[in-house]
Structure 1
Amino acid sequence: MRFLSILLSLSLVAPNVLATNWSDIESEARGQVVYFNAWGGSPAINTYIDQWAQEAADRYGIEVRHVKVDDIATVITGIQTAKLTGRNQDGAVDVLWINGENFARMKREGLLGPAFVDGLPSAAGLDMTADANRLDFSIPTDGQEAPWGRAQLVFMHDQRRVPNPPTSLRSLVDYAQSNPGRITYPEPPSFHGTTFLKQALLETTSYPQWLAEPYNADRFAQVTADLWPLLDQLHSVAWRQGLEFPDSAEALMELFADGVLDVALSFNPNDASARILDGRFPDTVRTHVHTAGSIGNTHFLAIPFNSSARAGALVWINLLLSAEAQANKADPSVWGDPTVLDLDKLRATDRALFEAIPMGPATLSTQALGQILPEPHASWTEPLEAAWRTRYVGQVR
């Protein structure tokens with residue numbers, strides 16, 4: 001491995017990992033099986049994980065098993081049950097792909113292992129003073145989860161059909177009123193549906209500063225006062241009149257690719273280019289964002305308190321944060337997930353890996369992506385989803 005050994009304090013390492021430096025951790029990891037619980041809904045992401053799992057086996061002798069899950073919250077429930085029943089060792093989960101309310105829940109319930117990020121050799125490429133890395137939905141990460149990739153909400157249109165796409169929630173509603181049945185969004189609480197809902201809230205609320213603070217029930221009506229009337233207008237002219245919604249972003253993008261819808265959305269700025277490259281989208285699809293900015297965040301990797309292979313988990317995460325793995329992940333022909341590494345912190349040879357990536361015709365420049373709007377505090381998510389369900393699920397027109 002090309003990294004210098006970095007001393008880890010014993011406080012960073014679980015009792016079953018007795019190593020005091022990185023080479024000892026690699027030795028401890030050899031032969032371990034790492035159960036990596038991560039969303040399994042994307043063939044491209046699954047292929048990427050499989051590729052780097054093979055690298056982990058070849059380089060470090062660890063076996064990474066990708067446990068494909070639909071909802072990481074169910075995995076967290078299992079970890080919580082283990083804690084409540086006193087199963088503090090030999091846990092079934094070694095690494096989780098999480099962020100937002102899932103991280104907040106794990107931190108609140110004491111389900112995370114000790115801080116580990118500063119002890120990773122690859123962390124030398126991270127700027128851990130940046131809010132995007134040290135905060136997760138306004139909650140301090142405290143080194144208990146490692147940044148893995150960046151995300152920002154973007155919208156997609158086919159420039160043959162929509163040469164001037166709507167660039168605000170208000171203009172999206174206006175477009176839908178002029179083109180009934182051509183606009184919709186994924187149904188909350190699916191991740192992308194909730195993200196659209198939060199984007200709409202950030203664009204309409206008069207109290208954005210309150211959203212950075214923990215949820216306050218007394219403020220909810222004021223914060224959302226302008227959101228619901230605009231969504232009412234949108235739903236009345238949306239696909240299937242807002243009585244049904246696609247159950248995921250993938251379902252939404254299939255409708256878009258089939259020409260049923262005029263606008264799709266993704267939380268990956270490179271998604272459209274990736275889909276052009278693999279033939280799922282025509283080469284006339286382009287990406288756009290809203291002029292007020294779009295919601296963005298970082299997704300993370302965490303180790304549960306009762307991991308049975310903590311050394312292997314550390315080595316796996318360190319590999320995924322290497323410049324080689326991050327550049328491969330950022331390539332739209334592979335995954336297209338933007339890197340968390342600060343390129344200014346990298347050696348010239350590692351920076352060159354990123355500079356060589358062909359970003360594709362539908363990928364916006366960093367400048368064109370505009371302002372990143374911070375995620376509301378994680379505690380706002382469930383009340384917002386609940387209010388949406390109360391207002392719209394089961395509605396009859």
Structure 2
Amino acid sequence: MITKDGQNYIMNTYKRYPITLKNGKGCNVYDHEGNEYLDMISGIACCPLGHSNEAIKKAIMESADGFTNISNLFYTEQQVKLAKKLVEVSGMEKCFFGNSGTEANEAALKLAIANTKKHEFIACKNAFHGRTFGSLSATWEKKYRTKFKPLVSKFKFVEYGNTNAIENTISDKTAAVIIEPIQGEAGIIVPPEDYLKEVREICDKKGVLLIIDEVQTGNGRTGTYFEYLSHSIKPDIVTTAKGLANGLPMGVAIAKGIDFEPGDHASTFGGNSFVSSVALTTIETIFKENLMENAKNIGEYIKNEIQMLNKKSIKDIRGKGLMIGIELRKNAKEKVAEFISKKILISVVHEKTIRLLPPLIINKGEVENFISSFNEVVK
């Protein structure tokens with residue numbers, strides 16, 4: 001009944017899996033028949049603390065006694081505390097809050113234009129930065145773009161991981177380079193180790209801004225709160241969303257050395273006190289419970305275990321922390337139903353890559369359950 005009503009009343013923007021979920025606890029979710037599934041997606045990296053986390057529930061209840069949104073005409077305590085925490089963690093200076101990764105990237109693009117008075121951007125082939133017109137213009141995949149052209153025109157695309165391509169493409173009209181430290185929707189593509197550092201040096205030499213999109217890599221997923229921190233650099237603008245408020249809608253663009261003027265940009269719901277409280281609790285819990293260290297250790301364990309299987313059907317396994325891609329030699333989408341029958345939820349990107357983005361709280365026992373099922377499904 002729920003599935004049928006969903007098909008009748010919800011727009012057809014997702015190819016949804018053939019189960020209807022009711023609730024969750026930790027790394028598990030449950031359907032209406034009470035079946036338990038191990039969640040290796042976590043809302044597409046949105047729930048680093050898993051489901052029904054006690055600290056998050058407490059933050060929600062306490063926030064409900066105040067107000068959900070009083071508008072950004074006023075400062076509110078929770079938003080200010082969150083901004084301060086993000087500045088401390090990122091090493092940046094000021095935050096703009098929106099409600100999603102797309103909005104964070106839109107803000108970053110506008111901020112770059114506002115401060116450079118230039119309108120040209122360099123993005124990477126196979127990049128994904130969002131689906132609204134500005135962020136979609138920075139997104140590579142034709143299936144997302146073609147139907148909605150013309151887009152914002154002044155975007156140039158270069159090969160990901162190739163710093164020479166970036167340097168040779170920058171012109172005197174370039175406002176910024178926008179890159180993902182690891183490409184997520186492209187199939188978990190990890191660039192050469194010195195890539196981010198070299199891009200930072202090129203942007204400094206050429207006098208253009210560097211925007212790093214950490215919508216998927218951020219919030220502890222790769223083993224540091226932001227992936228760029230493990231490369232000892234700072235962008236001019238970093239964006240993140242997804243796991244920032246453990247599943248509640250929030251995105252942020254954090255900048256250093258540049259700012260908007262009143263009226264340049266805005267968001268009615270951005271950084272409202274309710275979601276800010278949850279985001280602050282999420283960050284504090286990630287640090288308090290050493291979940292970034294867990295992401296590193298469990299991520300390495302998963303990759304090592306998969307590699308030991310020595311399956312002929314596996315082409316590659318790559319990623320960092322709990323952002324892992326397992327590329328098969330055949331279409332991985334055909335395996336989704338089999339994983340569901342084993343009570344495992346996975347995501348597939350670029351047809352052949354199984355993408356794992358489990359909660360950062362996942363433990364070895366739960367991972368062994370996944371490995372056992374993987375061994376049976378991927379033959």
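Annotations for the structure displayed:
- Taking mean count of other Cβ atoms within 10 Å over residues 86-93 as the criterion, the largest value within structures 1, 2 is that of 2.
- At a computed 1.00 (FRET efficiency 1/(1 + (r/R0)^6) of positions 262 and 286 (r between Cβ atoms, R0 = 35 Å, to 0.05)), which of 1, 2: 1
- Computing FRET efficiency 1/(1 + (r/R0)^6) of positions 174 and 318 (r between Cβ atoms, R0 = 35 Å, to 0.05) across structures 1, 2 gives 0.10 for structure 1.
- Which entry (1, 2) yields the derived value 21.5, 65 for Rg and Dmax of the Cα atoms in Å: 1
- Comparison of 1, 2 - label where distance in nm of label points 7 Å out along Cα→Cβ at positions 190 and 230 is highest: 1
- If mean count of other Cβ atoms within 10 Å over residues 126-133 is computed and equals 14.4, the structure in 1, 2: 1
FYI, it's all coordinate maths here, none of it is from the lab. The structure displayed is predicted, hence computed values, not measured ones. Cβ atoms are built from the backbone, for glycine too; each structure is taken alone.
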